[in-house]
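Have a look at these structures, which come just after this line.
Each value in this text was obtained by applying a stated rule to the coordinates, not by laboratory testing. Note that the coordinates shown come from a computational prediction; the quantities given were computed from them, not determined experimentally. Cβ atoms are built from the backbone, for glycine too; each structure is taken alone.
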Structure P
Amino acid sequence: MLLNFKIFSPGEIIAQQQTPLFILHGLLGSKDNWRSQAKRLSTRQPVFTLDLRNHGDSPHVKGMSYRAMANDVLKVATQEGINHFNLLGHSMGGKVAMHLALAHGNCVNRLIVVDIAPKAYPLWHLKTLQGLMSVPLDRLKSRKAIDDYLKPWIEDSTERTFLLKNLQRVTKPTTNTVYQWRCNLTEISKGYLNIAGFNHPDSTFTKESLFIKGENSPYIQQKDEALIRSLFPNLSPNKKVVVMKNAGHLPHFDDPDTFYQIVSSFLQQQN
């Protein structure tokens, strides 16, 4: 099994020779969520955006363990002949990135984790998954109808718009449905306990790491910083998590310019 991915290549030869950056999206997201940031970051190095298993256009398979998802990423690197790379992950993708860095630190040059800590979380997405699974796609024939159906389950309109990006039109003329879910909702729901949890290797990642938190997001608490430093002791800058003002769980959307500046500056510091 090989993940679906897209490569953003720099125009200049010297940039093409720099360490590539792999970007991993969050739960119920896809590589397309990172298109704008990937384009900007690809002026200085090759950038790979990946669809994690059961998401986007990647294969639908059993299992949602972080060990399996990290190995999926390594398979892409192996196929592309890449021995080491920089790694950026957001939310669930941040946990994949952390697991990969802790288990295979020789492959990761620099680590960037966006708004997630290396710990288990409450089942915050359970109602969302239940709502998505309950959508009667055989009866609802438009995106608006599906959006209206989901309002009692997911009150935030921005979140619903984000989730509805998982809809794709059915091309088979024999089916009664107009839309189907592109992601594997069944397997993601089955694996949600694994996704909310985090069993990490008994090791540390000693290379430079950057953790970014949205000021208004509950995902990284001040008390989590000691845990982060214990597993990622070479935390930059000044052994602290970077807090983006007026941003939530999606800081790369809430303030894309500041996010780009933080990540770009961190990557430029490498030898």
Structure Q
Amino acid sequence: MKRNILFFTLFVGLVVSVFANGTPEGFVRINGGTFTMGSPSNEPGRYIYEVQHQVTISSFYMSIYEVTQGEYHEIMNTNPSHFRGYNLPVENVSWYNAVEYCNRRSQHEGLIPAYTIDKSKSDPNNSNAYDDVKWVVTWNRNANGYRLPTEAEWEYACRADTTTAYNTGASISDNTGWYFDNSDGTTHPVGQKPPNAWGLYDMHGNVWEWCWDWYGDDASGTQTDPVGAPSGSGRVYRGGSWGTTAQFVRSANWNDATPSGRDAGLGFRVVRGQ
């Protein structure tokens, strides 16, 4: 009985520590709101698919930093990264690697995994002929575990109430993030550039970040907590990287790739729901 009481006391202490002020350690609370997603037609470097539309986002928690190689190795017991360093962002990870990391980390911390991953079936919603994995991944939106942000959550968090091309203004500088002009062709330890107004680091550059969404048709009209297209051939990623020029690290820019694809400029960060 004494052992059980001691365990319970330690567990409560851990929960209080992790959720100080209601926010998990290493995360910031992103308060919900409505914003204009996409870019105006006169924004330099804009692509025509960045259609502006109103989106309302519910509150969530987002990790302050991109997932590091140290964090990834602790959970997955492997490090696939091209550039090696404990505090460098993990990269060269597929979308499947990212969702599996989310589930394993959730289980490691006693949380309800956000995803159900069925490796025995081929996803009928995946039309990519080059994807030889095609696990069926479903999202339990009521789970309290780790997950990838939706594309809309990512842009909302990146902008941090700004409407300019970058969350630092209309143009980029060496103090905005790591991109082609200042990266020296490599990733850099997370958190070396100033955070945005909501306390998030490396939202512009360093590595691209996987999102939940399938790439789909251009969005239009008012949306609330959109989760992307129901099917597709590529998953969306955001934020630009050490190897991209300034136009690709803009808040509105996005790209997509085969879910099983890997690249030395592609990593991820995680979020949690309320």
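Supply the structure label, taken from P, Q, corresponding to distance in nm of label points 7 Å out along Cα→Cβ at positions 119 and 143 with the calculated value 3.7. Please list the in-between numbers first.
On the way: P: 3.7; Q: 1.5.
That value comes from structure P.
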A value of 18 was derived for relative contact order in percent (Cα under 8 Å, 6 or more apart); which structure in P, Q was it taken from?
P
Among the shown structures P, Q, from which was the value -5500 of helix-only ellipticity at 222 nm (-39500 (n - 2.57) for each DSSP H run of 4 or more, over all residues; to 500) calculated?
Q
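Work out which structure the value 3.1 belongs to, where distance in nm of label points 7 Å out along Cα→Cβ at positions 103 and 135 was derived from one of P, Q. Let's see the in-between values first.
Working: P: 3.1; Q: 0.5.
Comparing all candidates, it corresponds to P.
The value 1.9 for distance in nm of label points 7 Å out along Cα→Cβ at positions 47 and 255 was derived from one model only; which of P, Q is it?
Numbers: P: 1.9; Q: 0.8.
Label of the originating structure: P.
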Given 2, 7, 13, 15, 17, 18, 16, 10, 2, 0 as the derived value for P(r) over Cα pairs in 5 Å bins from 0, in percent, for residues 31-182 alone, which of the supplied structures P, Q does it correspond to?
Q
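Given a value of 18.5, 60 for Rg and Dmax of the Cα atoms in Å, point me to the structure among P, Q it was derived from. It would help to have the intermediate numbers written out before the result.
Working: P: 18.5, 60; Q: 18.5, 68.
Computed on structure P.
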Any idea which of P, Q comes out highest on FRET efficiency 1/(1 + (r/R0)^6) of positions 39 and 199 (r between Cβ atoms, R0 = 35 Å, to 0.05)?
Q
